[in-house]
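Pasting the structures here.
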Structure I
Amino acid sequence: MSNKSAIKRISRLKRKRRIRKGISGTNERPRLTVFRSSKHIYAQIIDDEKHETMVSASTCGNEFKETGARGGDKKAAAAVGKIIGKRALDKGIKKVVFDRNGFLYHGRIKSLSDGAREAGLNF
């Protein structure tokens, strides 16, 4: 890992710690957390009280592959947002707390949250 990428990773982890101090998922309002890599994007809805993942979706899943989108762009992130929103509504989850996981709120992260809102999630 080069020095520049190490600094970026450390900065993201610092932001993540700072954000997570104030965010916690409950049974009534679980936490929607997002992780992005260079090729894929992942989203989970987590109940922090029970320490369990209630719903998850990613660009690696079968339902995403049926959409025909590619794995690493904003269209793919919006598709994952719609998938996780639909799965959450099927489980009876309507309100969530959004955890951007230290990533800046633009690009793929923003597209995923917009897709989840379109699907019917409130945050």
Structure II
Amino acid sequence: MKKLTRKEEEIMNLFWDKGAMFVRELLEYYDEPKPHFNTLSTMVRNLEANGYVSHKAYGNSYQYYPVVSREEYAGRTFKGIISSYFNNSYLSAVSTLVKEEKITVEELKELIEQIENAQNNEHR
């Protein structure tokens, strides 16, 4: 699945937060200067072509709704980052976070404990 552009992600966040909408409803959530209706409509149709949204027809109008959840997209994006920047090594990613002091050793130990507890609960 193709990574979203910043503008596409902005649209998807509106769908994820607000649910199904017509393009004219989507337009109402934008501040001035609002994008042109046709521009927004084209972007939504592109999101549909890329498998992020689908639609339900109401006469000549389409109500669009997300078919990819925010969590699913975030997971795919995270996997892409690990693949692209850390040679598919989650250990490398975590190591980088520790080296750059984005996560402390204590936080890492707490994370390991949470994972172990979750695994122990699964096996019961």
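Observations, loosely collected:
- Computed -13000 for helix-only ellipticity at 222 nm (-39500 (n - 2.57) for each DSSP H run of 4 or more, over all residues; to 500) - originating structure among I, II: I
- Identity of the structure behind 10.4 (criterion: mean count of other Cβ atoms within 10 Å over residues 4-11, calculated), options I, II: I
- FRET efficiency 1/(1 + (r/R0)^6) of positions 52 and 108 (r between Cβ atoms, R0 = 35 Å, to 0.05) derived as 0.85 - corresponding label from I, II: I
- For the structures shown (I, II), distance in nm of label points 7 Å out along Cα→Cβ at positions 28 and 100 is largest in II.
- Among I, II, which structure scores highest (criterion: distance in nm of label points 7 Å out along Cα→Cβ at positions 20 and 36): II
- Structure (I, II) behind the derived value 1.04 of Cα Rg over 2.2 N^0.38 Å: I
- Structure (I, II) behind the derived value 1.3 of distance in nm of label points 7 Å out along Cα→Cβ at positions 60 and 76: I
- Which entry (I, II) yields the derived value 19 for relative contact order in percent (Cα under 8 Å, 6 or more apart): II
Throughout, read-outs are computed from the coordinates displayed, never taken from laboratory work. This is a predicted model, so every value here is computed, not measured. Cβ atoms are built from the backbone, for glycine too; each structure is taken alone.
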